Structure I
Amino acid sequence: MPRAVDTNVLVRILVDDGTEQADRARQRFVTEEVFVPSSVLLETEWVLRSHLGLDRKALNDLLTAVARAPAMQLENRTQMLQAIDAHRRGPDFADAIHLFAATSCDGIYSFDALFRRKAAKLNAPLSVLFP
């Protein structure tokens, strides 16, 4: 059975800062299967973007690598891959996750006009509606 990983561990693996913590974190990914919750992927994107200044392409490349890594069990892998692809084409990563997590719904309400416009351009599986 895998062990779950927290954001600070995943970020250490993705951004090798040369610390002993980064080495220890990387060793876990080499020797064990790990579970990555959707919330950890969301936080990881935020840390990499807001604190380390990664651009959208670099973020998507890293997130895709995480989502496709064989040793990683990703919560809702299909939805996360869809969200990463959608983020590549427009909406914020958090909005893309909301959009693909709600595919069993008839729509998603949002006051965010930019989210509604970007989701419409994606031909998303549901509409973002003004409440």
Structure II
Amino acid sequence: MKVCFLINNKHFEVISKYDSHYDMLGIRITDDYKYNQSVEMRDGLIVDFDTDNKPVAVQLIGASKLFNVSKSSLHDIPLIDMKIKIDETSIYLDLIIGVHIHNKKLEQNFNSLICNEYSLPNFEAELATN
């Protein structure tokens, strides 16, 4: 599975990793970046930003509960579709993952909206499997 993240018309390769012990799903770009800050969207969802204020990683703590799926189904995710939009007042993230459950592909959606109290500049990007 190849996953790409489009930022300012530039594609970045992305990897995902699931840790069943901590029930944590991590998605991040593979390019080197300089970490700046993490923003907790809500309990269990954290977005990391680089020094250019671009999102570079997402962690979902309690991922099986957030998506209401078994832990075993999160080890091989065939579909990721994430959109992030930032404006002067808010940060919005919409994440869809596809998982295999009993040999069927199931899509689960998760979204979060918070106030932009971090002074992050306007930004819009999408991460999706090819």
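A short reminder: the numbers here are calculations on the coordinates, not readings from a lab. Keep in mind the model is a prediction, meaning the values are calculated, not measured. Cβ atoms are built from the backbone, for glycine too; each structure is taken alone.
Looking at structures I, II, which one was mean count of other Cβ atoms within 10 Å over residues 49-56 calculated from, given that it came out as 12.1? Could the numbers behind the result be given before it?
Details: I: 12.1; II: 18.1.
Going through each structure in turn, the value belongs to I.
Out of I, II, which structure matches 105 when volume of the Cα convex hull per residue in Å³ is calculated? Mind dumping the intermediate values first?
Details: I: 105; II: 96.
Label of the source structure: I.
Given a computed value of 13.2 for mean count of other Cβ atoms within 10 Å over residues 25-32, which structure among I, II does it belong to? Comparing all candidates, it corresponds to I.
Could you tell me which structure in I, II was used to calculate helix-only ellipticity at 222 nm (-39500 (n - 2.57) for each DSSP H run of 4 or more, over all residues; to 500) as -500?
Numbers: I: -17000; II: -500.
Structure of origin is II.
Taking relative contact order in percent (Cα under 8 Å, 6 or more apart) as the criterion, the top-ranked structure out of I, II is II, with the highest value.
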